[in-house]
1. Tell me which structure, out of I, II, gives 26 once percent of Cα pairs over 29 Å apart is calculated.
2. If relative contact order in percent (Cα under 8 Å, 6 or more apart) comes out at 33 when worked out from the coordinates, which of I, II was used?
3. Once Cα Rg over 2.2 N^0.38 Å, for residues 177-232 alone is calculated for every structure in I, II, which label goes with the largest value?
4. Quick one: helix-only ellipticity at 222 nm (-39500 (n - 2.57) for each DSSP H run of 4 or more, over all residues; to 500) came out at -12500 when computed from one of I, II, so which one is it?
5. If distance in nm of label points 7 Å out along Cα→Cβ at positions 81 and 97 computes to 2.3, which of I, II did it come from?
6. Any idea which of I, II comes out highest on distance in nm of label points 7 Å out along Cα→Cβ at positions 137 and 169?
7. So distance in nm of label points 7 Å out along Cα→Cβ at positions 65 and 105, computed for just one structure, reads 2.6; which one of I, II is that?
Structure I
Amino acid sequence: MSTEVNYLDWNNALPILNKAHDAGLFSIIIGPKGTGKTTLVRKFASNYNKELYSVNFSLRTRESHLVGTNTIDKGEISFVEGILVRSMRSGGLLYLDELNAAEADVLLRLDEALDDRRQLVLKEAEGQIINADTKWSVIATINPLSHVGTKELPPQLLSRFPVRLRLEYPPGDVELEIVKRHVDVDNTKLDAVRNAIRLAKSLREAAAVEELYYSPSLRETIAFSKMLNTGVSARESAEVVYANAYDQWGQVEYRKVMDMITSIFGT
């Protein structure tokens, strides 16, 4: 079962997820990468002591990953159930991560299980019918369409998730509190961490209007703080955690970020 998860519910998302669960409604969380969507879901599962069945979608995710597949062992054909079927049987929490990166045929099969009947016909296993346990619940997350590999969810599938939460990057003071939960930040380093949060905010804003390719997550702020604790200077920590990531898009992109670092941390 789930263990305790360190999550700061700064935008009051957990009570909404709790009420949706108690009403038998599926939820979807919408927001950019690195805003804590997965940690929020893990915290929810921990609170309810639910087993978590996670699927991270990509172009490589196939129906068989969800539903299952036939295998041959010593000449005998047997059906090995996929994660969707196992979650339905157990009444656990099915977590559909980055759902809008899935292929159309995968979404179609999911849609069958998510309708009001909570039922799935296994054409792969002689038409066996799977009925979900009454405690079965589903939470999905999607990234904005500006993210590479994402596509618009079909309206019919979106309607399966009538409770929709938006999770943005937190305000600066909240981001600092999140960092403190993960890193023992010395008082002498607090100003440097606040500056890193300022930098991250500026980079995110630039990425939102497509002036930059990449939007740093909360993970980067935490990583910056950990680097500081090893004795690396604030400016060098900012360079290795933030700026160097942009070099893959060329010198112009990299120089933009280095100029921002110089303006905040000095030379």
Structure II
Amino acid sequence: MLAKIVLSGLVAVTLIFQCSRTVTGFSESADGAKMLWSDEFDYEGAPDAAKWDYDLGDGCPQICGWGNEEEEYYTNKKENVRVEDGFLVIEAHAEPTENSNFTSARLVSRNKNDWKYGKVEVRAKLPQGLGTWPAVWMLPTENNYGGWPKSGEIDVMEHVGYARDTVYGTIHTQSFNHTNGTQKGGAVFAPTVESEFHIYTLNWTPEKMEWFIDNVHYFTFDNEHKTADEWPFDQDFHLLINLAVGGKWGGKYGVDKAVFPQRFLVDYVRVYENG
């Protein structure tokens, strides 16, 4: 059952994890947890290559449309992804490229920064318009239990343009995934996500995952200690931040080309160890 909570004010997303790499020189969170990694986007130009890589193209030939029938072609061009004025900017354009109708960007921390457990925090302002589909999410780095969905997926925050006042937190596993309609997740009523910054948080421990917006809890997924089909979340995962266009979910009610270009703005991404 989806929880609905009315929220306003600033939004941020924080991720706190048990990091598989040693990072020093960062402060503590309000609850005393040590920060292991962050990108404050306090520079100009391309995203930090020591922290981020890119998924490029349309996913073909393996899974065209990135498996969701999306309409964007991901690039690493400045037009689509850059750091300016203290923010990561991911910008989607109605711009035919290859076999796609739009361009956008998808950042990944894969093999640069990977974590098992912790707390993730992201402060962001979301795009608007029919067909937009921004997300902060996580995938396994090694796929220890097999390909998707066997090794799991963690959606820290998703938003679709036709549901302007709602954000979602979801997990996918072999037993619980959207292809079967069995995914587990929560939703929160947040009417200002397109006009204001908010904080999106995932707290991931060996026993459970918890989702928050502006420190308000709205969903928990418990580890029932059955099999990897239900809980494959005992391995390293990496971050993805992207702005998709269209697709099975984002494009459920079509795509309005007239609203583009659209920007997904991220103020910071922070990863902490468990306190």
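Every read-out reported here was derived from the displayed coordinates using simple, explicitly stated rules and does not represent laboratory data. Every value quoted in this text rests on a predicted model; they were computed, and no experiment measured them. Cβ atoms are built from the backbone, for glycine too; each structure is taken alone.
1. II
2. Of the options listed, only II reproduces it.
3. The maximum falls on structure II.
4. The read-out was computed on structure I.
5. For distance in nm of label points 7 Å out along Cα→Cβ at positions 81 and 97, the value 2.3 is produced by structure I.
6. I
7. This value belongs to structure II.
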